[in-house]
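In structure tokens below, several structures.
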Structure I
Amino acid sequence: MRLSPRVLFVFTILLGSFLLFLVQPLVARLALPQLGGAPNVWNSAMLVYQALLLGGYAYAHILSRATLRRQALVHLALMALALLTLPIALADVPQPAGWEVFWVPLLLVATIGPLFFIVAAQAPLVQRWYAADPDAGDPYWLYGASNIGSFAGLLSYPLLLEPNLSLAGQSTVWALGYGLLIACMAALAWLRWRIPLHADSPAGQDEPEDGEPIGWRRILFWLALSAVPSGLMLSTTTHLTTDIVAMPLLWVLPLGLYLLSFVFAFNERSALGFALTRTAPTILLLAGAMAMVSRGSDGVSLALAAVLMLFVVATALHRRLYASRPAPAQLTRFYLVMSAGGALGGVFAAIVAPLLFDWVWEHPLLVLAAGALLPQNPLIAWMDRLGLDARGRLVARLALVAAAALLGLWMAHALDNAQSFTVHLLLLAIALLGVLALGKRWAFLAILLIAMLARGGWDTLEESAQGIRERSYFGVYTIRQHSDPDTRLLLHGTTIHGRQFLDPERRRAPTSYYGPTSGVGLALSGAREIYGPGAQIGVIGLGTGTLACYREPGQDYTFYEIDPMVVEYSRDRVFSFLADCAPEAGIHLGDARLALESEPAQQYDVLAVDAFSSDAIPLHLLTREAMHTYGRALKPDGLMLVHISNRYLDLRPVIAAHAAQNGWIALMRDDPAVREDGISASFWVAIASDPQPIARLLLSSPQTDWIELDDPAPQVWTDDFASILPLLDWNAILGGSP
């Protein structure tokens with residue numbers, strides 16, 4: 001059956017976009033053993049992809065000046081040349097600790113750059129080739145179709161490829177898809193090869209008839225309309241995973257909805273696109289009010305509001321971008337400027353913001369920028385109905401802003417007193433005032449800012465003014481102090497990373513997940529009894545240094561920490577566990593797994609693995625290769641302790657599968673919370689290849705219970721295959737009771 005040209009164009013652009021967004025998580029998964037799971041790793045990856053997309057669009061724009069036959073020959077030759085970079089394999093680049101903001105993008109460019117660049121160019125080229133036929137019509141609808149492919153590729157990875165195929169298998173599938181793409185592009189080239197000669201002229205020759213003058217103001221307008229949604233997509237990702245809910249797989253939602261927005265925006269007949277554009281200011285007022293929230297209460301509802309806002313706002317701004325599109329003769333220039341705007345938004349959110357801000361301040365700034373760019377069409381023409389003149393309209397809008405300010409003060413007071421119902425009613429009232437103010441951007445933005453400050457923004461501003469918060473490549477850290485009893489806490493996003501009593505008599509007491517009856521507490525306090533007076537202890541993950549206070553005379557402690565900022569909290573004695581209890585302890589800065597692989601084997605009696613940032617699990621620390629690295633670092637009778645506490649994942653089957661495959665003994669300690677002692681509930685698993693250390697551990701604390709793990713996962717996690725999807729606790733994610 002012969003495919004029609006239109007179907008072939010659609011299939012080709014869908015396939016190219018599918019492959020483009022399938023390869024993004026594939027490469028990130030491939031690089032996971034080196035990159036870990038910090039939100040900024042994903043933002044760095046997105047920045048690289050946006051830069052490569054810009055390069056691909058620039059190449060398409062330059063190439064479009066040639067004849068169609070020359071375009072086809074050059075592009076197909078480069079696609080064939082890119083075959084030399086298959087199969088996809090991780091590149092080897094220098095990786096100095098503390099410089100992740102630079103070497104992570106370099107690693108990704110070196111790994112996927114040529115392939116991503118050449119596939120990225122296919123979307124504008126396919127549209128340009130489609131428009132070369134005078135009877136084809138407007139080609140811009142194909143861009144909306146391409147984003148359906150992008151969305152499908154993005155979702156296919158966590159739902160289909162990752163749970164069912166190894167990395168080698170995933171790379172093979174992608175390579176086969178790339179081969180099919182080459183065949184499709186060749187077929188399109190053959191279709192256009194036979195069009196009449198007058199249509200096979202350089203694109204630039206069409207501009208006197210079909211082109212139009214494009215000034216800098218219009219180009220800047222395109223840049224703004226593309227930069228703000230792109231930056232908002234990344235800032236939403238960071239805001240969600242840092243301050244609201246550090247849920248696995250959440251990173252994929254903002255990007256997926258961002259891509260989906262183009263489908264409804266680049267289709268002028270889309271009723272949904274029209275409806276979303278009309279309601280965008282209202283949604284921005286309601287959901288944008290949460291943009292300065294830095295506490296994790298009602299995390300899932302705030303997350304849903306944030307991603308809904310992103311989708312609606314991106315659709316409205318991209319629809320405005322589509323409405324200002326040029327004639328098809330200047331299509332590649334339009335997409336070049338649009339991709340440049342996307343890259344600018346990425347640079348701001350992924351590089352400038354982490355270096356400049358102590359918190360995710362780029363998110364509220366981009367929300368305000370979106371408000372400034374949204375259409376200001378009043379939903380209700382109430383001022384016209386009242387017959388207000390210019391002066392009357394100004395007074396009315398000033399009154400609306402003043403009323404919003406008063407309601408904002410009331411809402412801030414209600415928020416402090418945990419009057420949630422009142423807060424919701426007041427937010428609705430302020431949003432109504434904002435809707436009434438539509439028509440003048442300054443009034444709308446003023447009311448939006450008032451809502452943001454009242455809904456938690458003042459607290460966030462105050463914390464920044466107090467200097468209690470810092471930001472590194474690996475996240476946002478906040479130091480908070482509480483009274484009754486006097487304690488100091490370190491939070492990574494919304495997750496407590498450590499707690500210390502300020503009372504001199506209690507400041508050495510282990511707290512949080514590391515209390516005396518926790519699995520790691522029992523193992524370290526019993527290390528002398530199990531291994532004698534000179535036990536060698538290794539700890540992956542420094543945190544506040546709490547575990548240092550289990551050190552006894554004659555014992556040597558060594559800590560592995562990837563984030564230099566975390567080390568500074570102990571060195572500057574913000575938390576004094578390390579200085580008080582183990583001042584001579586060694587600290588290795590960098591990825592613990594890579595460090596242990598390069599160190600001598602069999603050096604530790606006890607190795608504690610506690611390197612999970614928030615609830616985002618770095619898979620590379622729980623794979624078969626990682627567990628073998630830990631086992632290599634242990635002495636033959638050594639004991640491994642793995643911290644698996646998590647709000648959204650049940651990691652017991654993963655550890656049980658490793659234990660079953662290696663013939664290890666594994667028992668878990670479920671330690672309950674003790675609020676007055678600052679103890680948090682925790683799950684620690686003790687693992688050993690020799691039954692003797694496990695027996696001694698049980699004898700050293702006969703009053704505590706250790707339990708066997710549940711049934712193992714059907715497949716062991718490896719660097720080549722791992723998926724968290726079967727382990728997700730959807731009840732916890734959706735806010736249900738445990």
Structure II
Amino acid sequence: MKNTFEIICFLVFGFFSTYAQNNSISGRVTSNGSSLPYVNIYLKNTKQGTSTNEKGFFELKNIPNGTYTIVASSVGFKSKSAKIVLNGNKNFTKNFNLNENSSLDEIVISGTLKPVTKSNSPVPVEVYSKTFFKKNPTPSIFESLQNVNGVRPQLNCNVCNTGDIHINGLEGPYTFVLIDGMPIVSGLSTVYGLTGIPQALIERVEVVKGPASTLYGSEAVGGIINIITKKPSNAPKLTTDVLSSSWGEVNTDIGLGYQISEKTSGLLGVNYFNYQNRIDNNNDGFTDLTLQNRISIFNKINIERKSNKVFTIAGRYVYEDRWGGELDWEKEFRGTNKKYGESIYTNRWETFGTYQLPTSENINFQFSANGHYQDSFYGTDAYDAKQLIGFGQLVYNKQITQKNDLLIGLAYRYTFYDDNTFATLNENGTINQPSITHLPGIFVQDEIALNTQNKLLLGARWDYNSLHGSIFSPRLNYKWNSKDKSDIFRASIGNGFRVANVFTEDHAALTGAREVEFDGELEPETSWNVNFNYVKKINTENTFITLDASAFYTYFDNRILPDYETDPNKIIYANLEGFSVSKGISLNTDILFTNGLSINAGATLMDVSITENNVKKRQLLTESFSGVWSISYKFNSSFSMDYTGNVYGPMRLPLLGEKDTRAPNSPWFSIQNIQLTKKFTNTWEVYGGVKNLLNFTPAVNSINSANNPFDVGVDTEKNPEQAFDPSYVYASNQGIRAFLGIRYTLF
């Protein structure tokens with residue numbers, strides 16, 4: 001009886017003790033005196049969270065005793081947090097006043113090679129956060145860029161679906177892709193290196209349109225795309241994102257933040273993509289989407305040092321097996337004429353990092369190296385290539401006076417390239433002679449603050465290419481802003497240069513029946529660019545609007561373009577005996593409403609032309625108009641909808657002579673997507689929707705003579721229009737499809 005009484009007393013005491021530990025937190029969230037609805041309120045490292053109601057009020061109930069960090073966050077505002085100690089049955093009141101977090105105040109590094117707020121940068125830099133890319137989830141960063149204004153992922157082959165990134169109408173090789181500021185994706189990987197970057201690790205993407213050769217050297221002619229990964233110290237402990245589509249695609253992203261020691265933290269990322277479904281909806285006998293099996297492993301380590309000196313090192317390995325071709329193609333047919341297939345094995349490793357020297361001056365040593373190995377067959381044509389690139393630079397940054405910020409850099413780049421084509425044969429065409437290029441350079445930049453509203457940036461770079469000699473690249477940037485920075489005007493002029501390697505950069509040189517021909521020695525391309533940019537910021541009580549308008553003009557000398565039209569049986573590469581111009585205007589707008597609606601939209605109108613022998617032509621595979629949009633609405637803190645899309649005007653397409661039955665221009669087309677996202681806790685999230693709502697696909701005869709890929713019994717010299725040709729491509733053959741994904745984050 002005594003034991004029974006003790007048990008009852010223990011249960012009653014435990015009940016009231018537990019009840020006594022139930023606390024609550026309530027409060028109101030405002031900004032500039034106005035209530036903010038739908039603000040996320042949560043206790044860090046717990047599953048407890050809520051959102052403010054229409055009047056900005058919130059309440060969290062049934063909180064056990066303990067010490068917590070309460071966080072208030074909302075799109076367009078700077079997050080705030082506070083520590084709270086709860087002990088006993090306590091009703092705690094905590095109010096928040098959030099400050100606006102305009103995109104103008106984001107930290108960017110791509111324009112000037114040093115951290116600076118976006119509004120203070122004399123170079124216009126567009127910033128796209130990980131939230132932007134979640135609105136239209138894709139298996140690779142290549143596809144994710146389709147909703148960035150003025151940027152278009154271009155497929156270059158209807159069979160193997162490889163592609164590159166166009167900026168303002170300029171071909172992929174003119175776009176320099178960086179990872180954490182280091183030149184990783186170039187040469188061979190221009191075509192094959194944009195996939196396999198684990199998106200769970202991406203913090204943001206910075207885009208600079210126009211030449212950046214003064215800072216980044218060769219290839220940065222059309223612009224740069226800088227993929228910034230998360231800092232290991234700030235990354236969640238675990239991030240997983242699994243995405244699947246009704247076509248059978250499966251993409252898995254895993255991010256793992258870990259601590260090696262008190263001062264050493266790491267970030268591990270794994271991406272795995274698999275697609276093995278042979279679909280031929282257009283009934284041409286070929287796969288509509290290339291089959292792929294890809295794995296990518298990324299690791300980044302950050303070491304804390306005295307005086308907050310930086311030491312970061314990272315590495316990535318990518319293996320991919322992709323093929324496309326006739327539906328009944330098998331591995332045993334690789335390299336034979338029994339069935340047509342394009343099979344590509346890619347092995348790639350990368351390493352890069354930054355080490356800040358232990359001196360009183362701000363001196364950084366930045367380095368990167370990568371090796372790319374490709375074993376491939378395009379029908380019966382083998383293409384085996386090996387590329388090794390090493391890069392290192394010392395960057396010294398010094399505030400000389402209150403108005404002068406000086407940056408000096410010494411750079412060196414080593415490139416080794418070898419393949420089994422005639423491009424690496426000696427002058428007699430008998431002995432293989434790999435290409436080895438040394439590219440030392442020096443650059444200097446002075447950022448001059450004329451006053452609080454005017455800034456001038458002067459820069460110059462000199463490089464010595466071991467094959468082509470000296471190359472000089474100057475730049476000038478000017479920025480004016482109003483006192484409250486609601487108006488910003490930028491003007492820039494600069495030049496760029498590029499040394500072309502056709503087989504590494506242009507997939508069309510390898511695929512199809514056309515013969516590749518070089519007309520003379522290819523000289524480096526040069527360009528001059530002028531850009532004007534105006535940003536207007538408008539804030540009202542319930543709306544935040546940013547308008548961003550640009551006008552650009554780029555003039556090319558010695559431009560190298562594939563000539564499909566002089567001889568339908570050939571692709572002729574030569575320096576242009578004339579000039580090429582890319583000019584246009586673009587407009588971006590961001591509109592954020594406090595009721596949960598946000599709109600991001602943009603349009604680009606451009607004219608990209610080639611003038612030779614006083615004859616002006618539009619550049620092939622280049623649209624004159626493009627538009628993008630992203631419309632999002634948060635019904636509450638846990639449920640949202642995203643409607644994204646793009647639209648493209650007609651492009652001039654490569655034909656096989658006058659008798660080619662395919663249309664000379666692509667039609668207007670639009671790819672539109674819709675997504676619903678449901679958050680169950682601060683850690684679990686489910687999303688799904690439909691891609692390509694309009695079910696747009698190119699014409700069914702895009703692959704010419706798909707029924708005779710080896711040109712059997714056809715005299716293509718006399719009848720070029722009967723030749724097999726997969727280079728007539730402007731959009732993916734992948735039609736409408738549903739998708740479903742799930743995300744889990746452990747902080």
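Readers should treat all values here as calculations from the given coordinates under stated rules, not as data from a laboratory. It should be emphasised that the depicted structure is a prediction, and the values quoted were computed from it without experimental measurement. Cβ atoms are built from the backbone, for glycine too; each structure is taken alone.
Assign the value 0.65, calculated as FRET efficiency 1/(1 + (r/R0)^6) of positions 304 and 600 (r between Cβ atoms, R0 = 41 Å, to 0.05), to the correct structure from I, II. Walk me through the numbers before you get to the answer.
Numbers: I: 0.25; II: 0.65.
Here the read-out was taken from II.
Looking just at distance in nm of label points 7 Å out along Cα→Cβ at positions 656 and 720, which of the labels I, II belongs to the structure with the highest value?
Working: I: 2.6; II: 1.1.
Across I, II, distance in nm of label points 7 Å out along Cα→Cβ at positions 656 and 720 peaks for I.
Could you tell me which structure in I, II was used to calculate distance in nm of label points 7 Å out along Cα→Cβ at positions 128 and 712 as 4.4?
Working: I: 5.5; II: 4.4.
Going label by label, the one that fits is II.
Using the calculated result -1500 for helix-only ellipticity at 222 nm (-39500 (n - 2.57) for each DSSP H run of 4 or more, over all residues; to 500), pick out the matching structure from I, II. Walk me through the intermediate numbers first.
Details: I: -17000; II: -1500.
This figure was derived from II.
Thinking of I, II, which structure, once Cα extents along the principal axes in Å, for residues 416-471 alone is computed, gives back 39, 28, 14?
Details: I: 39, 28, 14; II: 64, 18, 13.
Computing Cα extents along the principal axes in Å, for residues 416-471 alone on every structure in I, II gives 39, 28, 14 only for I.
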